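**Student:** Multiple structures are listed underneath, in structure tokens.
Every number in this text was worked out from the coordinates using simple rules, so none of it is lab data. Owing to the predicted nature of the structure, the values given are computational and were not obtained by experimental measurement. Cβ atoms are built from the backbone, for glycine too; each structure is taken alone.
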Structure P
Amino acid sequence: MPQLAARSTEFPGAAPDVNAILARLAERHSCRDFDNQPIDLLTIEQIIADGTNAPSSCNQQNWHFVVVTDPALRKQAREISGGNHHFEFCSAIIYLCFLKGWTHDKFSVVQSVAGACYHMMLSAHLRGFSTIWNAGIGDPRSVARMLSIPPIFEIQGALCIGRPATTAPAVKAPRRSVKEVWSHNVFKRPRHATYLAKPASEYPFFRIHNTDNPFAEWRPDKWDWDRIGDFRGYSVWAKSPLAGVYRSRRQGDATNAELDMLPNLAPGSRLVDLMPWGGTYTVELRRRFGPQVALHIAELSPHHHTFIAERMRQEGLSDANLHDDLIKGGQFPYPDGSIDAVFAAQALEHTPEPERVLDEIARVLKPGGHAVITVRNRWSRYGWYYHRRLSREQVPNQGPFVPLSSFAVRRALLSRFAIDREQGISLQAETDATLFSGAVRFFCRLYAARVVKRA
């Protein structure tokens, strides 16, 4: 009987610098800001060739990759996508396709293309390029017409490749602790990382769509603070923290109308920006008051602070006197009577306990301190649209929310504060920012009030 070979402490066949290679691959991050410079087709072909080394279902390799480098086509691709800036300014878009009619159970052909896509991303990364993968390509029929893709091929998504612009954020989106995403011999996942859906005996895959999800749970009180914080903290990274990101078309000019509700703040004042998510209001608050006013970013996850800090840098704004503060379980991290002003723009409706939030605002404000509260109003055209259409969709990346009654919010404010000023913003469901006073204010898209803490 032959002698068994001694076991090696090395991994046979492993590259000697395997840890260095893995560390280099882990540096890959999505880029949405490219320099619009060409990459030669031979290099792109080599990247695609690397992608085809990925495994495919039954080794049939029923994938096809359409490379788009023509500037006019890339601009058209951006328009079809609904505004993906990087589609126009990357070096090449690779549309990821697979042959229909030969698919198998468990989306094996889809998985095959996904594996090839990531292999290409790593190949591009090792060659010094940046990438981003998007499923959101817009109407696939329009893309198919643009590129003469036959109907038997499905367009699964698009991979953009190029060199990053000098302004591109060199920040990788946060990753969960590995302990949250695997378990041994039995399924086990932390509660805060298991997002809520309406109870059901089963969740059929093909019944769930972005625009029609019967299982979406929009009520924050069903989620709890930790889940909402986890969801919002990761999903804010759905985009890169570039200047101007997360400016809502539906919001229109209403942002300025909300900001105009704030009083003048003296140098040395402390202002809390409550749950600003992607920092759109944070940017405008810093522009209005400058670093002489301490700006406290009160959010549910530290991932917001990383995102907003990079966005502030991209916007060319100072980070002096900017403070990252965490809300835990609905409790604000400030002593009683220590804050001069709180700005809570469309935040209350995202919380599981709106009344508790108002109590916390009252607690931390100094006597005579102000708070500006704006909420999406249930008793408005927008509220009607929310209940008839929007709430049937997938919960948005900002987190679950339900429009609040302007009447109920006003009563809650009056029980804690003196109302200094109030107005309604827009009778339309979106975009418009016309201001209203009188009784009509209670039926606008946004109900806005400036309150004062009584002495």
Structure Q
Amino acid sequence: MQPAKQNLFSRTGLAPRHRLLFSLVVLACSFSQAQGAPVAATSLSLDQAISEAFRNSPAVQIADSKVREDEGRKWQSYASVLPRLSAGYNQIFSQNDLAQDFPLNGTVIAVPQIQPEYLYNLSLVVPVFDGFANWAKVSAAKQFETATIRDQSWARFRLQREIELQFFRTLSNQILTEVAEQNLTTLTDHLRDVELFRKAGVATTYDVLRVEVQVSESRSEVLSSRDNLEVSRNKLAELMGLEKDPRPLTGNLPPVRVELADKIPRDQFPGRSDLAGLQSRVEALDSQATATSRFWVPSVNLFGNYFYYNNRNFNFPDSQSFRDAYTLGLNLTWNLFDGMNSIGNKRAVAEQKFQAERGLRAATLKAGQDFDLWKRKLAYFGTVYQSRKGDVERSSEAVRLAKAGRKVGARTNSDLLDAESDLFRSRAGVVNAQFGATEALLNLELATGVELLPR
């Protein structure tokens, strides 16, 4: 017979009196490991959404990349004002020297033009004057960099407001979905009660049909609310730079504060870094237009060349055979005609400057219009919010009276049903008005660049 399979205690050699102690130690270790294990996040807060958006959003990454790109262009522009130094080395492996014929005593002698076998050279070019076009290019590059830095700041400001707006929209849809589901549950309970009342002869078929219609409408509202929640949740994930994010949201809608809009003076939006960036872009194009208009000014440069070469023999280590030479001079270049290239470039930059000025003007006008629009909407939703809060209080009291009246026979089941439907609509109205006021405040921040909501 084969021996019986040994269990854990037999294999470890523990005595029976120690087995209970061993089991308790194993359970304690397992419990401590479970306590120390990280717990996956099950919800998403507003701060988490903003942090993940700044880390993953393609819009922010593009803005950061543009800043680095224009920083490189700024360094590139210094090439027009700084000296240029270059070094070179030539080595000839095989050659058939050029020859020049010289007459000598009635005969022609071919004298070879010996090329250096090894040639080291050092060249230096120092810009002196080009009508200050080079300094205008440097100024334009710096202003373009300033513009992109301001655009980067605005991209982060805008993304944060878009994340907050979409977060609160999703949160309001989440609350509205819960309200719609509660309404459906209440109507379903009413339908069951009415069917029992009809069997008992207390309710009529009309009452049953009326409740069935309301239940059907409520189911449609639940489906619509769930669809709106899914769409807004996907949009939030997109703004965060994610494909999907199933985490439910946690938090509350901000309180309605209409008086915050009074802090901003009309037509004064110092916080709009995008408008400041457009202004910097106009100034950069103005400097660039100045640079392109100086094409008719002669360009003056100092230059120098130094050569260290060997054209005596082919012995590379023979340092005694090397010679040196140098040249120093002044170079003047005057562009008389380049096929209309400079004139066309000047005109193109001038039109770019004009377009930037008109774009700045259009953005400024839109900022003023948006300010007026969202300020009016904030006042409207603030009034609606206060009204809907009163409706909730009145509807709650109506539900209480309907329940009490039904118990004593003064109210019917239909009266209670109507009162509860009014309560659910009032609760949904409060959520919609609160989100409308929040949307207006966030859009006011985007219109003015001023932080209004407390954070």
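**Student:** Given structures P, Q, which gives the highest value for relative contact order in percent (Cα under 8 Å, 6 or more apart)? Walk me through the intermediate numbers first.
**Tutor:** Details: P: 13; Q: 21.
Going through P, Q one by one, relative contact order in percent (Cα under 8 Å, 6 or more apart) is largest in Q.
**Student:** Figure out for me which of the structures P, Q the number 7.2 belongs to, where distance in nm of label points 7 Å out along Cα→Cβ at positions 251 and 307 was derived from the coordinates. Could the numbers behind the result be given before it?
**Tutor:** On the way: P: 1.2; Q: 7.2.
Structure Q accounts for this read-out.
**Student:** Continuing with this model, one more query. Comparing distance in nm of label points 7 Å out along Cα→Cβ at positions 75 and 275 across P, Q, which structure shows the greatest value?
**Tutor:** Working: P: 4.2; Q: 3.5.
Largest one: structure P.
**Student:** Starting from the value -0.62, -1.14, -1.29: which structure in P, Q was log10 I(q)/I(0) by the Debye sum over Cα atoms at q = 0.06, 0.12, 0.14 Å⁻¹ calculated from?
**Tutor:** Clearly, the read-out refers to Q.
**Student:** Computing Cα Rg over 2.2 N^0.38 Å, for residues 339-418 alone gives 2.68 for which of P, Q? Can you show the working numbers first?
**Tutor:** Values: P: 1.19; Q: 2.68.
Matching structure: Q.
**Student:** Of the structures labelled P, Q, one was used to calculate helix-only ellipticity at 222 nm (-39500 (n - 2.57) for each DSSP H run of 4 or more, over all residues; to 500), giving -22500. Name it. Each step should come with its number before you reach the end.
**Tutor:** Values: P: -8500; Q: -22500.
The read-out was computed on structure Q.
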